[in-house]
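These are the structures in question, set out in turn.
Throughout, read-outs are computed from the coordinates displayed, never taken from laboratory work. Note that the coordinates shown come from a computational prediction; the quantities given were computed from them, not determined experimentally. Cβ atoms are built from the backbone, for glycine too; each structure is taken alone.
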Structure I
Amino acid sequence: MTSPERGPRTVLPVPSPAGDRPAPATPAYRVPTVPQAAWSPAGCRRRTWVSRAILLSILLFQATLSLRLHNTAFQDEAVYLSSGHVQIHHLLYGTPVPTDYASYFSGSPLIYPVVAAVVDAKFGLAGARLLSLFFMLGANTALYAMTRRLFSERPALAASAVFAVIPSTVVLGHFATYDAAAVFLLALTAWIIVRTDRAPVASVLLAAPVAVLAVATKYAAGLYLPTLVALAALVSWPHRGRSSMVRAVLFVIGVAVPTLVGLQYSDVLDGVRATTTAREHGHDGMREIVWKTAEWGGLMFLTACGGAIAYARRGRMNESPSTAPLDVPGGIWRTLLGLLLCATALLAPAYQIHLATSVALSKHLGFGLLFAAPMAGVGLTRLVGAHFRFPQLACVLWVATLCVGVTKSTEWFASWPETSQLNKVLRSHITPGGGRYLAESPNTPVYYLRDITDQTRWSSLYHMGYKDAHGTVHHGKDGYRKALADGWFDLVVLDGVAVPELDPVITEAVRSSGRYRLLGAVPFSETGRFRIWVKR
């Protein structure tokens, strides 16, 4: 018996071994891993040199903004440089000092005036102003180094860029007074304090002599000593905890001891009282001072406040790809740092409001804005965002700050009379080594004509004490009227700018005395004139 016929068999495929599978096709393009930020790792030589190159460009731009300004010497520049020459002659040849400069100067007459006069003797006023530029460039460099230590290169470069274009920086970079040197010394002190945050606590004493020199150079720099003390404790707290308070105490001792010794064995205390602690109050209202503060530093201060708020809320926003989250200080520390640096910018305006005067406010604002600049750098970087997401926002803010800096600095240098033509006229009518002269701003002719006259020959409109032939001393307006009526002065120069309230009084006294004739009027602007009277 046979089996029934079956149909065709179906052969199933046997799976191949894994190694026999065909390799997948190579992709034509692979998306690279995106880094945390557009920066090389910390410590990379390329990153360091790129940052330095950008900083150099910023400093060159800052120098250009300052060097474009021009005018003859301001009365403050003239008196400081003239006093420096007098001090040098006194030290070298024993020439008597005609007045007690320490009693009314806002800084030691033996520090900046002497150094600036040495430069002035060789290179003139341009050299003395160039010295101030070097100081301001040094201050900006120290600011960069300090901000880089606190945060990273990006906020440091942003802080340097915004500090370079504010009006105070531009003006002080071409202004031969104490201020630029004091700003540099404060910046150097702050950098030393920040740089030694992880070093032994005694290393903070390296900053103490620099701080003392800053205060001696410009007494108003003492207003920022509390900020430096708080900074000394704050920056080392994440690394040393409570021992950071010892660091602050050491800094206080290092500053206090030489300061007390200096006050004990010098005669600068009268100058400190006259120009700083017991300065005569003015009549400027709070609204005027606040408005001027907003004009000269408002944009940078708002940027710094924004940076402080952003930093307090979030300690890291990809400024540095190598920063681990655990390395970022806590929120309380970040908040205190922002408050300290931003509040320091308000010290000068607050003190000027207390004095009810806006005199020198435009210069003093630069001291406080130096400390607010690191937070302004953080504010700019937060506007830009990670990977330069919104660079246009920071650019608009920086350009606006630049426009304010250019405009205000130009206005400042045009605010006093240009005296080159006046000096030529006075040189031909001043008796070498003799004569008595009255001027609204006598410091300027004393500086430019110091080869034929000196300060003892000149009187100003700020103070008068005239003794007549009977021995009676006349003060104020009566003193000027009596002196002119007696023909005491050989030459009178009025401009109507320095002391405008006394200009009509002196003009009437000169005309009514009958002892003087009008030599001529020398223009210094479209509407301003120097009026020169000589004795008949």
Structure II
Amino acid sequence: MNGAQALVKLLEQHGVTHVFGIPGAKVDSVFEALLDSPIELVLCRHEQNAAFMAQAVGRMSGKVGVCLVTSGPGVTNLVTGLATATSEGDPVLAIGGEVPLDDRFKHTHQALDGVDVMRPVTKFAQSALTVHSLPEVFGNAVRAAESGRPGSVFLGLPKDVGLAECSVDLARGWARPVQQGAAAASELSRAAELINASRKPLLLLGMQASQASSAAALQAFVSRSGLPYCATFQGPGAWVAPELFAGRVGLFRNQPGDQLLNAADCVITVGFDAIEFDPSLWNSGSARPLVAIDVLSPDQDQAFLPSAELIGDLGATLEALAPLLQPSVDADFRRSGDAAAEELRATAAEGAQLSGTPLHPLRVIEELRQVVTADTTLALDVGSNYIWMNRYFPAAHARQVLVSNGQQTLGVALPWAMATNLCRPGTPVISVSGDGGFLFTATELQTATRIGSRFVHLIWNSGSYDMVAFQEQAHYGRTAGVQLGTYNVVAFAEAFGCKGYQITSADQLGPVLREALQQSVPVLIDIPIDYSQNLKLMQNVHQDFIH
């Protein structure tokens, strides 16, 4: 058995079912080893997309998604995907080929210090410089990816290490998961004291709170405590406790949930990372106590300095805290939460009454609500479409709606939809992007048809980078660098063996969606979108937060 075969065996033992990648001479030994493995290789069209697919697997499964690339540009093309995974809490193991050890410090073909490249965007980056150290590097990498707040890791594999004879015992518990318990008893007591003394307590649920592994504990905690809550774009939504949900917050500080957040006299964050919604925008200058419930202690910040820090397993901590709480929530504050939820529902309901072409975003959302079932997964790209969707589209369960809320990375929706097919086979998948973001990753449609993916992809077509455009307009009174050309979506779909639809009136969309969900190939739906009201999305926005 050589090093590459040993690495594949380690992946098998860890339960990996798919590897996403592009081959090359420095890493071909691993591709050869995969031929004799039950692990399925998904051959991609671009390394960045392989990283996005691995990220989606990590987000939905809680275990590392794996991408495999060659040295040099193969490794550098992973950077955006790995940075996105790390900042958004998704476990990914990236394996990158490297030149042989003797060429390591030479100016030779595809020589690159991949570890130095990857350190800023991963939780762990290390090369296996001997075949005997390979299981150690693998184990430490996977444990880093999956423990604490998950993220991406990089394992460099020199070509000669992959080919070297390996006699290391692989059955010794490499990559054994790290278990956490509940937070410290003293911090639990302190948190309960603060919450019980408050009259306007509010939960702010972040991205790690949306993990399926802690969903039951979170639902039980919210229901038992009766605390109203809001969520970030990537956090859990109304499914936790619909009667207590005040909506999503993030990006622009002008939502109904923000009004409740401003009024709260104690904010309890659960699985929240500052990258989701900068605390300087919602807590600057506030003397109210903060309680942080998380798997890692947060970085100290002038605007985010918790009075109690409950660090441990989220589910176990919530279970331990719940019996200590006897909150007395102010009636007017609770009514404000109900009013916030009703405002969101009322705005979303307007969609059914909107007609005409181009289509209003709320009409598209209304038609989606009619076809999305509890087992449907939605993958959202970044752009104006994702602001509308995150504000007004409900989620029925943990990780049902996938969104890039840390790096706000363009192009993720299509690769995520493909990976969802593999993680949740036989369930409906719908992805959404703008016309700009779609073409970032659209070459993977060929991969999608080759591996038998089925999903429906909606293109909200404005002929521009509209999320940039309306913010520029508000900030400068004009736009720059945002206008795009047009392309024939139906012909593009057919060129890749997919099915394409062109929407010409609002009444078409519902029937087309239902027909599209029955197709046996990927479907593209081109929707001319009316973004004329987008400036309303950012009314009262903090000007320092313009992107």
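Points to keep in mind about this one:
- Computing helix-only ellipticity at 222 nm (-39500 (n - 2.57) for each DSSP H run of 4 or more, over all residues; to 500) across structures I, II gives -11000 for structure II.
- Test item: Kirkwood radius over Cα pairs in Å calculated as 24.3, pick one of I, II: II
- Origin of the value 52, 38, 34, where Cα extents along the principal axes in Å, for residues 288-439 alone was derived from one of I, II: II
- When distance in nm of label points 7 Å out along Cα→Cβ at positions 256 and 448 is calculated for each of structures I, II, structure I comes out greatest.
- Origin of the derived value 0.10 (FRET efficiency 1/(1 + (r/R0)^6) of positions 264 and 392 (r between Cβ atoms, R0 = 41 Å, to 0.05); candidates I, II): I
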